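Chemist: In what follows, structures are represented as structure tokens.
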Structure P
Amino acid sequence: MNWYHRRLCASPEWAKLVAEVIVPHTVGERDLGDDLLEIGPGYGATTAPLAARAAHLTALEVDPRLAARLKTRYADDDRVEIVCGDGAAMPFESNRFSAAFCATMLHHVPSRRIQDRLFAETHRVLRPGAFFVGTDSLPSWRFRLIHLFDTMVTLDPATLPGRLHAAGFADVKVTADDGVVRFLARKG
């Protein structure tokens, strides 16, 4: 991420927006179960509000520096486990998690092929019947400006349902409005 983007994602204003708007609007009243997987927590804005919704939260972060920062932040919280690893090659056993969540991170995955591997891996590690819930931004001039010199592979709401079905998910729902794409899929 470029300097501005890192600063934005680490800001208290972003954390407040995530806690008060992004997580509630994406998850709604949905029960995420007892063992929630967070994919790509980055600076951790989503981690605290998600930890409040599950008995145990595992946050999988690919960036070793950010993972170490989160491990320090949650060192005294035995309900939260931080794992440094790749969402396209998850270091977890199959059928483990009660739900999976990702927010505003899929556009950082460097290609659609790798995004599809992440979808397949998410399907693999979820229990039967578990939900995969997520959100990301749609392209706009402001979004492109924030991502100058960054990886930015946005999700196409028209093709996302087929991609999630190809990964094995059922009951896929995708909405796109106000510059945001949200999705919900269930492991059959």
Structure Q
Amino acid sequence: MLGESLPAVFIGKRGVEGDRAFVAGSAKRIEALFTFSARTVGERVEVSFPDGRRFDVRDEALDAALSEALGAKVNLEGGGPVQHVDDSPVHILTTASLEWLQRRLPDAKIDERRFRPNIVLDGEGEQAWLGRTLSIGGAKLRITYPTERCVMTTLAQADLPADPRVLRALAQERDACFGVYAQVVQPGHVRVGDPAS
């Protein structure tokens, strides 16, 4: 589902608190999930449907409503200690990488939402950080390896049109990698505008 931009987060050992805490098990129409969104409302998570309906993530009626809307059996699972991350707890992308891709595809709509990072840093150098530990706000993150990309980056979502050129350009010029993964060395709060060093 579509995510949200937050002014501040807590990064724990398993990543950004609340990030991908739930998974839509058995969903066969993954592209259709990009027409839904999830956001934090106080201490709970709210799922918004394309038609405007909203459900608390723990509402027993949510699974049936999702299954009907998607035309496939869906069971929303999670809410426990397991984070359903792609590979590592934290994913970081830089504005320089986004600007590079925009220059490479000048008529494409390049936006960080295509890549679903936890943190977007202003600047460049993500590949040079491999093996290093970055301090961002109160957190320390060890950069482990480049983030390998898949077809998800090409799918339409919100106002971003489907665009297969995105993955093609990354495959041709960056071995299909864009951004970096990180492990959490020291948990802490991170806020928009915090410096990274």
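Taken together, the values in this text are just the output of simple stated rules run on the coordinates, not laboratory data. Everything quoted here is computed from the prediction, not taken from an experiment.
Chemist: Given a value of -4500 for helix-only ellipticity at 222 nm (-39500 (n - 2.57) for each DSSP H run of 4 or more, over all residues; to 500), point me to the structure among P, Q it was derived from.
Modeler: The read-out comes from structure Q.
Chemist: With Kirkwood radius over Cα pairs in Å computed per structure, which member of P, Q shows the largest figure?
Modeler: The structure with the largest value is Q.
Chemist: Now, a different point. Work out the source of 26 here, i.e. which of P, Q gives that when relative contact order in percent (Cα under 8 Å, 6 or more apart) is computed.
Modeler: It traces back to Q.
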